[in-house]
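Next up: some structures, all given as structure tokens.
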Structure 1
Amino acid sequence: MEKQRVAIIGTGRMGKAIATQIHSYFQLTLLNRGSKQGKELAAYLKVAYSTDFRCLNTMNLILCCVPQDATTSVLNRIAHYASPNTIIINCSTKAWVDKELKQAYSKLHFVEAKIIGHAISIEAGKQAAIFADATSKSVQEDISSLFSPFATVVFEHPAVVEKLNQVATEIGILAAVTVEQKVEGENLSPFIKEVLIDNVCAGVMSAYVHNDLGHFAKQIVADLQGRKDTNERNL
């Protein structure tokens, strides 16, 4: 059975991460403006590479993974070259497909797919979640299949994703900055900061999610829960 033909436009962090996870399952083409990074990624993954949007007329699914300020113009170019019934997926968290574009190209399937996940973690094989607004059953099946190597797709309105990503990012940065300040206060090597943030903080968060905390971490959880209960009783 012939593999689905998929194009990823944009080979920055997220485009690279998605390409790395799906390239074995699809007939993949990477497309950008001719950057060395894109060419090298295509060569590494052994997939097709192009700078010509005309190649999009043979694709089944097209992912737009470009920066927010370029999304609208790139989506317009994609729509111009895509064949009817092609699924066009906008992966930008903050940019949205214009209603006018959907009306002008009504035979195309435009899908907003907002990713909950960090590009580096996705590239390393960590599972992500994606909120998508596809309503057609066949389109939903294709979207789920496309992202299945690295993500679970939830077919709910994706507007909430920006807020969720912001909350998680703020908490992660706050933890990193707190550790950084502590290390500096103790006059320790910057290497210790890297180990604490990249190893201990990240490892503890992962263990918490998977209910695999060690005794030391469990005691901290119990202490925090005790403080919370005390504060609630004092309200």
Structure 2
Amino acid sequence: MKSYTIHLIRHGICEGNLEGRYIGRTQSPLAQEGIQALLELKRKGIYPEAKKYYASPCVRCVDTLKVLYPTADPEVILELAECDFGDWENKKAEELKNDPKFVAWMNGGQHEAPPNGESSIVFMQRVCAGFEMLVKNMMMTGDESAVLVTHGGVIMTILAAYGLPRAKMTDWMCENGHGYSMRIDPMLWGHGMAAEVYQMLPIIEQGEKREYSVIDIAREAADRAYGQKEDGKTE
């Protein structure tokens, strides 16, 4: 039985990121520093090619894909856009720190939402629906590989929901231009909607020193969750 591979890549640094603003649906273009950083990552590492290319509808994601894959013709997936920050769009945390709704939202309330924006639970439900649709379409068309350029929060949501090893959302943080590769086995997906996270992106050539990374943290979290003992046995 064939497996399916999806490469998740976070967009490059945009102008709003440099200013520390909440950039959700705002069409903030890639900063020049972001473009240069992507080109440097591409020079140092490898971004895998794929049969299909997808992106969030935000211009920073489409433009990132074009920098990394100049000949690709990406398909936009609306459901995999960044969170809608509503009235907080394009504002800095400093401007919002005295807003009780902002404080409650920052404290992790799943049902708290920016005024006229999305709550965390609505965001997660939307992202999961979009990702499951992407996987279903790949299996229907037989496309064995795909690249998806999207947002950090979208990537963390996908990996926390479906990724193996199991880990919480914050363990799947990644820097701009970085990401993860997932391998989806149809049988495992059919039984439990789970997928193996098997490498970080970009792929660094062998011989390069690899620093302690998010994937190491995620694996340690999985070991703790599954009751890893000192002798290597699980409870």
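Of the structures 1, 2, report the one carrying the highest value of mean count of other Cβ atoms within 10 Å over residues 34-41. Mind dumping the intermediate values first?
Details: 1: 14.4; 2: 17.8.
Going through 1, 2 one by one, mean count of other Cβ atoms within 10 Å over residues 34-41 peaks for structure 2.
Tell me which of 1, 2 gives 28 when you compute relative contact order in percent (Cα under 8 Å, 6 or more apart). Walk me through the numbers before you get to the answer.
Details: 1: 13; 2: 28.
Matching structure: 2.
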Per distance in nm of label points 7 Å out along Cα→Cβ at positions 26 and 162, the highest-valued of structures 1, 2: 2
Structure with the greatest value (metric Rg/Rh (Cα atoms, Kirkwood Rh), set 1, 2): 1
Ranking 1, 2 by distance in nm of label points 7 Å out along Cα→Cβ at positions 2 and 122, the structure that comes out highest: 2
Entry that produces -11000 once helix-only ellipticity at 222 nm (-39500 (n - 2.57) for each DSSP H run of 4 or more, over all residues; to 500) is calculated, selected from 1, 2: 2
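Taken together, the values in this text are just the output of simple stated rules run on the coordinates, not laboratory data. This is a predicted model, so every value here is computed, not measured. Cβ atoms are built from the backbone, for glycine too; each structure is taken alone.
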